[in-house]
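Just so it is clear, none of the values below were taken in a lab; they were calculated from the coordinates. The structure displayed is predicted, hence computed values, not measured ones. Cβ atoms are built from the backbone, for glycine too; each structure is taken alone.
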Structure 1
Amino acid sequence: MDQFSEMKVGMFAVTGGEPLMRKDLAEVLFHAHKRGLKTGIATNGFLVDQGTAEWIKAARVYSVQVSLDGLETTHNRIRGNEQSYSRAVHAIELLNNLRVPLVSVATTVTRNNLPEIDKLRQLLPRLGVRLWRLAVVMPIGRAHESNIFPDMDQLSWLLEYIRRCDSRELHIYLGENLTFLGEWERQVRNGPAFCPIGFTACCIGVDGNVRGCPEQPDTVENREGSLLDTPFQEIWQKGFGRYRNRKILEIDPKCAICSSKEDCLGGCWVMRTEGQHCIYEMIHPAALSQSS
C-alpha cells in the first residue's frame with residue numbers, strides 16, 4: 001500500500017471472489033485512505049450489514065459496486081442462494097443511507113437475463129443508484145462451459161438499448177471487456193475504451209502475485225512477478241511486455257489485416273481466450289453500419 005501511495009496510484013479497488021470475506025479488509029482500506037489512496041469495493045452485497053456499511057463509510061471508501069444480475073428469482077438462481085437478491089438490495093440501501101459517495105450496480109449480461117434488463121433499469125433509480133455497469137459475460141468460471149453468451153442479435157439489441165436508455169438519471173456504461181465497438185463506439189460511449197492491462201491497471205492476488213486483471217487465472221504464464229520478492233514499481237516498469245508491445249496485432253492474422261487494429265489494439269485479453277474479442281465477429285455487419 002505504501003508503494004502504491006509513493007507511485008501516486010489513482011485508485012485501489014478490491015474485488016474477488018467476495019472481498020468482504022477478508023477479515024482484515026477494514027484495516028487495509030483504512031490504511032489505504034491514510035496513505036492518500038482513493039478506494040473502491042466490488043461486492044455481491046451479501047455480507048453488508050449495518051456495521052459493515054458503517055466501517056466502509058468511516059474508511060472513506062469512495063465507491064462500492066454491488067452485483068445485481070437480474071430480478072429476484074433470476075439473481076437468486078444465478079447466485080445459488082435465495083437470500084442473495086434481498087441482501088444485495090439491502091446493501092445498496094444501507095450504503096446510500098450513509099451517503100457513501102458512489103454506490104453503483106454491475107450486471108453481467110447473459111442470454112438468460114437479457115429479458116429482465118429493462119425492468120432492472122427501472123428499479124435502480126428507486127434504490128438511489130445513478131451508475132449502472134453492464135458487462136457481457138466472460139468465458140471464465142461456470143460460464144466457460146455454458147451456452148449463455150449473447151448471440152449477435154442480442155448484442156446488437158444491448159448496444160442499441162444502452163444508446164437509447166442512457167440518461168442523467170441513470171448513466172449506463174458498457175464494461176471494458178467489450179473494447180472497440182466499431183461504428184457503435186461513439187453511440188454508446190463518451191470516449192474510447194481499451195483493455196487497461198499494463199497501461200492503467202493490473203491485479204494483485206491475495207498471495208502477492210501480480211497479473212493483468214482479476215478475470216485472468218493466477219497461472220505462471222499470466223504472472224508478471226510477486227510482491228513477496230520484488231517491489232511493485234519494478235514489476236510495473238519491467239513487466240506487462242506482451243500487452244504493451246502490441247505484437248498481438250501482428251501475430252493474430254485477422255488483427256494484422258484489420259483496418260481498425262489501431263483503435264481496437266486487439267481487444268480484451270480474457271475474451272480473446274475464447275475468440276470473443278472482435279466486434280466484427282460478434283455483431284451483424286448490418287447492425288454496425290446502421291449505427292453510424
Structure 2
Amino acid sequence: MPSATTPAPDATLPTAVAGLPQRRLRALGTEVVVIGQRAEAAAAELQRLEALLTRFRPSPLTTLNAEGRLSPAPPELIEALRHALAVASDTGGLITPLILPALRWAGYRNAWPAPAEPQPGDPPATADWREVRLDDAAIHLPEGAAVDLGGTAKSWIAVRCLQQLLGEALIDAGGDVISRSPETAAIDVARPRGGEPLQVLLPPGTWGVATSGVLARSWRGGHHLIDPRTGRPAQTRFVQVTAIHPDLRRAEVLAKLALLAPLAPALTGASVLIAFDASGGVWRLGDDGVWGQA
C-alpha cells in the first residue's frame with residue numbers, strides 16, 4: 001500500500017529509473033518528463049496523441065466541436081471520448097467531457113496561461129453526456145455541445161505512452177505521474193502554496209499519482225475546475241487533492257471527484273487520497289469514507 005510521509009528534502013527519482021534515457025518536452029499544457037528505454041518513441045506518441053485531442057489548435061477535436069459531428073473520426077479520438085463518457089457515467093456526470101462551453105464562459109478559452117475574465121450573464125447549460133452518439137467510425141454531439149478532454153485525456157495518454165517504454169519507466173506530466181519500478185519509488189507531491197513537498201512512497205509495481213487543484217490554473221474570477229451542476233468554477237472544500245491508484249486514469253478521476261464531491265461513495269476504497277485545505281492543512285480519506293487531518 002502506498003504511504004505518505006513528511007517532507008524528504010533529498011527525494012529524487014526512483015533509483016531504478018534515475019540512469020535511464022530521458023526526454024523532456026512541453027506538451028499537454030505542462031512540462032512532461034519521459035524516462036525509460038525507448039523514451040523518444042514514447043514522447044513522439046505523446047505528441048501524436050495530443051495533436052489529435054487538443055482543443056487549442058486545429059485538430060480532429062476542434063473540427064468535431066465546430067461541426068457537431070465527425071465522420072470518419074480517428075480511432076484514438078473515439079477511444080478517448082469513450083473513456084471520458086465512461087468516467088461521466090461512473091461519476092454521475094460530475095466529470096463530463098461536455099464542459100467546454102462553461103469553461104469558455106468562465107474565461108478558459110485559449111491555451112494556458114492566457115485565460116480572460118468570465119463572460120457576463122449566466123453560464124451556458126452543460127449538455128447531457130448521455131446524448132453523445134458514437135460508433136467505431138463517427139461521433140455526433142447533442143445540440144450546443146462541445147468537448148473538452150482535459151479532465152481525462154492526460155492520464156489516458158500517459159497510460160498509452162507507458163506501453164512504448166521497456167522495463168522500468170516513469171512519465172511525469174506536470175505532477176501526474178505513472179511509475180513502473182521493481183523497487184519502492186519515492187515521488188514528491190508539491191504543496192499548493194509552496195514549501196517542502198510531501199513524499200509518497202510507492203510499492204514495487206505500476207502506480208499512478210494524480211493531482212488536481214483549483215489554484216494552479218486560476219485567474220481573476222475563475223479557475224479551470226467547473227461544476228457541471230452550476231456551470232461555474234467549483235466551490236471546493238479542498239484546494240488540492242492527490243490520488244494514488246494502480247491505474248493513473250482512475251487516480252485522475254478520484255482526484256477531481258474528491259474536489260467536486262469530497263463525500264462521494266465512489267471515493268471509498270481508493271488506495272490513497274491526500275487533500276490540502278486553503279490554510280495548508282493536510283487531510284487523508286480513511287477506509288470509512290471520513291476525512292481526517294493527517
- Working back from 0.90 (FRET efficiency 1/(1 + (r/R0)^6) of positions 63 and 271 (r between Cβ atoms, R0 = 35 Å, to 0.05), computed), options 1, 2, answer is structure 1
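So semi-axes √(5λ) of the Cα gyration tensor in Å, for residues 55-206 alone, computed for just one structure, reads 24, 20, 18; which one of 1, 2 is that?
It must be structure 1, since only it matches.
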- Where does the value 0.10 come from, among 1, 2, when FRET efficiency 1/(1 + (r/R0)^6) of positions 39 and 255 (r between Cβ atoms, R0 = 25 Å, to 0.05) is the thing being computed? 1
- Task: For relative contact order in percent (Cα under 8 Å, 6 or more apart), the calculated result is 20, so let me know which of 1, 2 that is.
- Result: 2
- Message: Looking just at Kirkwood radius over Cα pairs in Å, which of the labels 1, 2 belongs to the structure with the highest value?
- Response: 1
- Message: Matching task: 16.0 is the computed value of mean count of other Cβ atoms within 10 Å over residues 31-38. Pick the structure from 1, 2.
- Response: 1
